[in-house]
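Where a number appears in this text, it was derived from the coordinates with a stated rule and is not lab data. Please read these numbers as outputs of a predicted model, since none were measured by experiment. Cβ atoms are built from the backbone, for glycine too; each structure is taken alone.
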Structure 1
Amino acid sequence: MNALDSLYQQVILDHAKARHGDRLLDAPDAEHFERNPTCGDEITVRVRLEPDTDRVAELGWQGDGCSISMASASVLTDMAVGRTVPELLALTDEFRTMMRSRGAGEPDEDVLEDLIAFHGVSKFVMRVKCGMLAWVAAEAAVREATAAR
């Protein structure tokens, strides 16, 4: 394992241990539950938008699963708050593209930031859903929140 892979692995382990956003919000604008039937990971993501805007004010989640899914949810929290819904959806698409790459190519670290740590996970097809679980739930929740306005 090279130094960069080791660093990325450490980012995932750190987020899995010290989970950012691991709480359910009171009075969210929307929530969405996702489950990975292959491994049993599950997560509920709740989102609150800033009043009269499409900007994410808060995102909280609660789940149970492997280190990859819990770390990905933690990174999601850090990256979602403060973004507009279109920005978050575009970031989700970038992450999804990287996760489907099977480790090929060089993802844009300036866009993906800490999500770049999951590039190695994309080599393992059975783990891709683990990494995407929270993001799929958040994607559905923000769409629901904006549709309700």
Structure 2
Amino acid sequence: MEKEFIEKLDRFILDLSDKRNEIPVLNFVLEEQGEITDEAIKIIAEKTGIWDLTIKNTINFYPKYQKKKYFELTEIVYCNGRNCIERTEKIIDELKEVIQFNEDGLSLDGKFKLLTKRCFGECNGGPNIEINGLLYNKINIEKLKLALKI
């Protein structure tokens, strides 16, 4: 961070009536810098006396403070329960032909995260895949591609 901004941030915090409220400080940093970096979190913690963990929890709670990449990530959760796994794995294998994933389940372009869940409790509607919290039943590769907009 530039020295000028750190000085400006310091003056902003000094002028606050409630130095234990990180929200105005986070708004200030976001407006001035466009994002809240780890370095900014450390400086805010030092200047306000608020624990950095508390500041990070606030950032995680309010999406507007998070880096843009968090908004672009689409979570794909597939059922690996015994009733769905065979049918679901076939679809996931087909998906992996379209999207390349690393060993951690993150797509190489950083847009998708592939996760598993033991059971959605929707065995009769399987195969089941959840995309950003929305459950799709009796899904096939065509429906999955449509849901993912790929």
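Ranked on FRET efficiency 1/(1 + (r/R0)^6) of positions 38 and 94 (r between Cβ atoms, R0 = 35 Å, to 0.05), which label among 1, 2 comes first with the largest value? Result for FRET efficiency 1/(1 + (r/R0)^6) of positions 38 and 94 (r between Cβ atoms, R0 = 35 Å, to 0.05) over 1, 2: largest is 1. Identify which of structures 1, 2 gives the largest calculated value of mean count of other Cβ atoms within 10 Å over residues 14-21. Sorting by mean count of other Cβ atoms within 10 Å over residues 14-21 in descending order puts 1 first. Source structure of the calculated read-out (mean count of other Cβ atoms within 10 Å over residues 22-29, 14.2) within 1, 2: 1.
Consider the structures 1, 2: one of them gives -0.46, -0.93 for log10 I(q)/I(0) by the Debye sum over Cα atoms at q = 0.09, 0.18 Å⁻¹ as calculated from the coordinates. Say which. Clearly, the read-out refers to 2. Across the set 1, 2, relative contact order in percent (Cα under 8 Å, 6 or more apart) reaches its highest value in structure 1.
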